[in-house]
Structure P
Amino acid sequence: MIMSVNPIRDRRAERYAATRAEILAAAWELAEEKGLASLAMRDLGARIGMRAQSLYAYFPSKNAIYDAMFAAANEELLQRVKRLPKTRDPVEGLRLNLRVFLQFCVESLVRYQLLYQRSIPGFEPSPEAYRAAIEALDTARHALLACGITQQKALDAWTAVSGGLAAQQNANEPGGERWIGLADEILDMYLAHYRPTTAEETQ
């Protein structure tokens, strides 16, 4: 008789990971309440019932907390993009990608500031934290390629257009849809300029 053996759990590692997650959740809460740049270790420790000095056992600096927040936020965007339904129409695929990105950008102003506005003096995300951001951008690149758009300048224009819509919305009407509501129209204009015209389309 063969007996199955359950793997031994590393309970210390589990507690460590759970505490890190609790710290990050509290950091997001404080950032939403007081502003991203106002995050303080003392306030963070008080929020979760820890002494500020004890936080350094989990994050060596406040910038390390920002780095973990940056990584987690980009991972959330990446997972949303990956969950998009498959479509045979490449334009519809690009449209869905844009909608997910814009919705993500306008859901949380502090998250948007952290990812796209360099609002924390002296903070630079680590290469590991940037990994999901690069993967998310690659999904947009592949959506453009599916539409026949291959030029680097076209990708640059896409990031400028999509990022510009999000920036205008957050700067002028947080929580509204005035600018992101232009997404479909702007997408059509972009495709008219950058998408190659095939022989079939001109007939």
Structure Q
Amino acid sequence: MALKAISTAALPLRQWPAPGEWTYEDYFNLPDDGNRYEVIYGELYLMAPVPSPLHQRISRNLEFLLWTHVQAHDLGEVLDAPCDVIMGTGATPVQPDVIFISKVKLDIITKKNITGVPDLLVEILSASNPEHDRETKFNLYAQSGVAEYWIVDSEAQTVEVFALNKGAYSLLGRFGSGEEVLSKVVAGFRVAVDEVFPTEKI
């Protein structure tokens, strides 16, 4: 959930990289200013510093359901944001909302970050800039080889599932209330859409 690429003019005075030239080392040297950032194709993106309660409830529900299944069947690891994911030169790093890494790839989890390509990434759309997840990250995750990508739309209350096919994503389905979402990557995992979205009124 990121807002936009930002200008270095918004950062404390020092010699920052030009747009398109940011690296993980540059990112790591950013000031602890209370903001969260991503670096995509060398561009620095400012993320929303405080996700909304609705965003957090959706993330909580989905992560809990996924982790319960993954743990029960010893399938791997489930993590959530903020967690740096570095995938080649395009993502240095990004912070997906929910991350699944299969058992055979657990060595990509290091003490500082995830260095490698997770099997499944989930993004909960930002109302202020849904294009970031639908276009920028969509293309990045496909190029990086993420096998499955879920886009959760809190306003429409839908879950879209995309599977990687010959380097590009194809839509497996757009699921709404009363329907179930089935993962091709997480063996046996299916979840009712109504369980993903919170029943809390506030």
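Read-outs throughout are calculated quantities, based only on the coordinates presented, and are distinct from any laboratory measurement. What you see is a predicted model, and the numbers here were worked out from it, not measured in a lab. Cβ atoms are built from the backbone, for glycine too; each structure is taken alone.
Annotations
- Structure (P, Q) behind the derived value -0.30 of log10 I(q)/I(0) by the Debye sum over Cα atoms at q = 0.07 Å⁻¹: P
- Which entry (P, Q) yields the derived value 58 for volume of the Cα convex hull per residue in Å³, for residues 27-66 alone: P
- Structure responsible for 4.3, with distance in nm of label points 7 Å out along Cα→Cβ at positions 19 and 171 calculated and labels P, Q on offer: P
- Calculated for structures P, Q, distance in nm of label points 7 Å out along Cα→Cβ at positions 51 and 163 is largest in P.
- For helix-only ellipticity at 222 nm (-39500 (n - 2.57) for each DSSP H run of 4 or more, over all residues; to 500) computed as -5000, the structure of P, Q it came from: Q
- Among candidates P, Q, the computation of distance in nm of label points 7 Å out along Cα→Cβ at positions 91 and 115 that gave 1.6 used structure Q.
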